[in-house]
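Next up: the structures, one after another.
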Structure P
């Protein structure tokens, strides 16, 4: 993986194990591309994390996303998981959010091989419909009507803010400070 720019808030960095775990289970992500006109484009997508790559799919019709990918294979993929909002100080803006997020930079490619596309859908269906719902598994009659993409990861970072203990949140924090000031 490439080094890339340093993360400004290194105190919020997730371990690589935590990054892998979030990549494996997060619900959806956003794929960012750039088109020939220089404009960025972000598309929310369901995805899977498979063989160290992010895999996504869209229709096989050539649209905005596909045109951008054909123009420039460098992409960015982001996913996040919000948590609780918490207060930590006296003023209204002393508010934060518990969260976890991963940003991946890499090269995207189009997978043409039916075996790879089938493998993608096998894992996608297992992720999003893990229970037996009474339909045959592994049957994809419209395989030729979708485009499957794989993002080869060149750089990834994960950041998080963990919900602080109750005594470190407002108003407990203020009450503790007041008790110590009067002691």
Structure Q
């Protein structure tokens, strides 16, 4: 089995992000399948931070369940079944996740995110915002932003997930 598929108990998408923030497209995502014993089956760049750090929470590093689904008509991964995931609370993230109504009246250090996906980034331009100034990510993990080719690259990456895939999503700040 591959390094992470073996040590984490099955198929896993590993996200290597920055220390709670990274520049555009600097995170790396590697898919490890138990059927591949030589290393990652596929790799793609992207982002482990939301469009706006002050409005949306950045999820804490950790291991969560994940499954293949769709998001806005494209293949995506649903992380932790839409349930609560802790968000970072530190100097870079002092607001926690104020955009989530579930956090109303709760100290930022206890904020959560929910409804988190790994989904496509913007393929029309290099920005974390739509042309209408809406955030592309309100806390989700996203594949690369960029030109028209990034959409094609994302679809090719997602074809590596077997139909009905259920595995894990591992966010780490190392490597």
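Looking across P, Q, the calculation of helix-only ellipticity at 222 nm (-39500 (n - 2.57) for each DSSP H run of 4 or more, over all residues; to 500) that yields -2000 traces back to Q. Please state which of the structures P, Q yields 1.5 when distance in nm of label points 7 Å out along Cα→Cβ at positions 28 and 68 is computed from it. It traces back to P. Here P(r) over Cα pairs in 5 Å bins from 0, in percent, for residues 84-123 alone was calculated and came to 5, 25, 27, 17, 14, 8, 3, 0; which of the structures P, Q was it taken from? Corresponding structure: Q. Structures P, Q were shown, and FRET efficiency 1/(1 + (r/R0)^6) of positions 108 and 132 (r between Cβ atoms, R0 = 30 Å, to 0.05) at 0.60 was computed from Q. Where does the value 19.1 come from, among P, Q, when Kirkwood radius over Cα pairs in Å is the thing being computed? Label of the source structure: P.
Any read-out appearing in this document is the output of simple, stated calculations on the displayed coordinates, not a laboratory observation. This one's a predicted model, so the numbers in the text were calculated from it and none came from an experiment. Cβ atoms are built from the backbone, for glycine too; each structure is taken alone.
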